[in-house]
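Laboratory data are not the source of any read-out in this text; all were calculated from the coordinates shown. Please read these numbers as outputs of a predicted model, since none were measured by experiment. Cβ atoms are built from the backbone, for glycine too; each structure is taken alone.
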Structure I
Amino acid sequence: MPHHHHPDGPDHVHADEPMLALEAVQRLVLERCQPLETLELPLAESLGAVLAEDVVATEDIPPFPNTAMDGFAVRSGDTAGAPVELEVVGVLPAGSEPPPEPLGPGQALQIMTGAPMPPGADAVAIVERTEPAGEGRVRILDEVTASANIRRAGSDLRSGALALAAGSVLTPAQIGMLASVGKVSAPVFRRPVVGVMSTGDELVQDGAPLRPGQIRDSNRATLLALVRRDGYPAVDLGPVADTRAAVSEALERGRASCDVVLSSGGVSKGEFDFVKVVLDELASRNGGESFELAVAIRPAKPLALAWLPRGDRPGATAFFGLPGNPVSAVVSYHVVALPALRQMAGQEPAVRRTVPAVAGERLSPSRDGRLNLLRTVARIDETGHLVVRSAGGQQSHQLSGLAAANSLTLVPAGDPVEEGERVAVLLLDGLS
């Protein structure tokens, strides 16, 4: 029996349909986008993946006491009353076995950083505080205490200790930690494969000359880059003509090959907005779910969602019909689609946290009661505060303002935010 509905029941969304709060839309999405299966990924391919299981050290790190500095392994008692002269009985580079004979009274062994401590020695005198004292002898200039400049076995991690906890997003340093405990692969959640398509007969590809009424297709390039930047495999499903057949064929291709499909355009009230229509049809035909929503945010109010069974494989492909305006598509990606991708990849929290900042100028609310997601430039000022200012044009077609922005600042309905007041900010890129 097909399961096909809108959150408030009716088959068609009318112009006066109440808008859903962003948090309600996020909840609806996250209830349906559960973490994918787990797999073992080679460490070289695991950057940004989420660890699915705890990893426990099976050996001490470091595995043996070793020197933290270049210098001379000594018996600390022999350095009392320094400067003192000691006999140099050999050289021990890193990676070599120490000599079997313990260091005797008055003896020193030249030693390189990372080399194992020889038996009988209990400290290292750093080379900078020594002098040659003739053939086979060294002058130790300072008294050294027991254990000086020695890394003890297990001082980084003890055997049996937790090396990395499940849920960790694998950073370069964490991949190094896995390598240090002998891992060549990591148990991680599979990351969703994301297809991206754009719809519209007015869209021109590949820099061809524009005829009257045409615009260039920026959304596909932007969304593909966002997906890849955020660490998910991306599939280019291409530009799609504004016909029911073309949209249906592209969405079916996405259903067959992707975990998630992002489309831009075709979700408003126009006669040629076929994405929402076809998603409804596919949901009815395949026993899926579809939703046509008005989200209470500015920009990115229109949104079509669907979950369609994959047929030959378990689970459903998630479809996000994002608005066609360039800024709206990107904002909708960040606050609706990306949380779903993060949750499917095992990442918590799925909805990224905002950070507090100070308004560097007056920031206006939306006039119609929606949450205004202003494109802003966030910078740390000379007092150490994070300060946000408008990045430029705030209309939903003005990609220039978005290109200059590194953040979205949340301005709720109501009074303007005055200069110096606190605001919540979603950082999109690093601070400059």
Structure II
Amino acid sequence: MNYQQATEYIFGHTNYEVVPRVPHIMANYDLRRLLELMSCVGNPHLKAKSIHIAGTNGKGSTSAMLASVLTDSGYRTGLYTSPHLHTMRERIMIDGKLIGEQDVASLMTMLQPHIEEVNRKATYGKLTVFELLTALCFIYYATEGVEFQVMEVGLGGRFDATNIIMPEVCVLTSISLDHTEVLGNTLSEIATEKAGIIKSGCVVVLQPQVDEVDRVIEKVCRDKGVKLIRVGRDVIRESLGFDLAQQRLRVKGRLGSYDLTIPLLGQFQLENAASAVAALEVLAEKGYRVSKESVTRGLAQVDWPGRMHIISRKPIIVVDGGHNPGASRRLREALEQYFRPAKALLVIGVSNDKDLVGVVRELAPYFKEVIATRSVNPRAYEPEMIAAEFARYGLKTSIAKDIPSALGQAISMAGEKDLICVTGSLFVVGEAIEYVQKHPGA
């Protein structure tokens, strides 16, 4: 098959990213079917050393930071993340480069008969889109001789397809209420799902959490006999200043102090950088060649678009893929920290399995006008529902049928000293970036 046929084959399977509210039970997310597929091709998921990252917010940025440093340290490094902004190939990278179209085509051609056999038997159910992408990731990394694979979970942790690895380090980023219809209605339930990535033999790095979450993670670590390193206690960070291109910080780790620069904006990225340093120090303690110099260089070079990302200057257009109240609060705080615009316009589309009320509550105080819209994702809220929620806060609202229309409308309304923020989901952000790239100076 060619690349188009391969992608059509993958996405012809059940896709939980566009089918919301699928119960998070073993029948729907049975890891044994992916393990069955992996056994057919020599268990490639166990070939490389692994780092596993779970959490509600910040896990993608933290993963990108870890991969950048490991690449700078001389390791051939795979980075697996989701969802994507523009192309499925973004999810599977080696040393910052996307998997090639020909690699997708050839590897899926090889995998197809094994996939068909697993699905035919359906002993543990049929494989899903995310499971096929994860399988493709593992076999690509094994084929290409990857030494470290940095794996971001797709959803939760316990039943996530990535949870068939045996990690050296697990990182748990900020945990808050999200995907409650799937992961649970309390922070304890959600934390328990995410703690499912913790396995005997690994070391756990934990970002600051509310007490309810902290207690869950601490108990799991104690029960499994694994070491727990807390960011904010064992590893601390302080801001050294920022501009619109970068932030400077100092991280005081367990093995040393690091003066760092990261080209990512927002105070929350300082927490992610400290978490990355904590995990990298664990690898250094285990004998891997991770030096202070490689940490400094790697973090200075990290690239993670779509998160507090300035894509235009006149007017300033900021895009951010935050899609839950916690991420929306962090976005608002970052906007307040960085910008004092004459007028702030919001372009927003939200998936219908998200806490729309909570997202609006966090964003409304910063903006005066809102353009509600939707991405091409079939599980997007209707713009009318989004606009009605913002109207409850007294904001001036309007509706656009799609992202290009919304962004074009916002740009026509904005002066050079105004700010446009596009947020609500990575689907929305990806479409906004494509629009600006096609219409520079619009």
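Points to keep in mind about this one:
- Origin of the derived value 2.2 (distance in nm of label points 7 Å out along Cα→Cβ at positions 51 and 315; candidates I, II): I
- Structure from which 94, 55, 44 was derived, Cα extents along the principal axes in Å, options I, II: I
- Test item: Cα Rg over 2.2 N^0.38 Å, for residues 99-226 alone calculated as 2.19, pick one of I, II: I
- Which of I, II yields 93, 46, 38 [Cα extents along the principal axes in Å, for residues 131-362 alone, calculated]: I
- Value -5500, calculated as helix-only ellipticity at 222 nm (-39500 (n - 2.57) for each DSSP H run of 4 or more, over all residues; to 500), assigned to which of I, II: I
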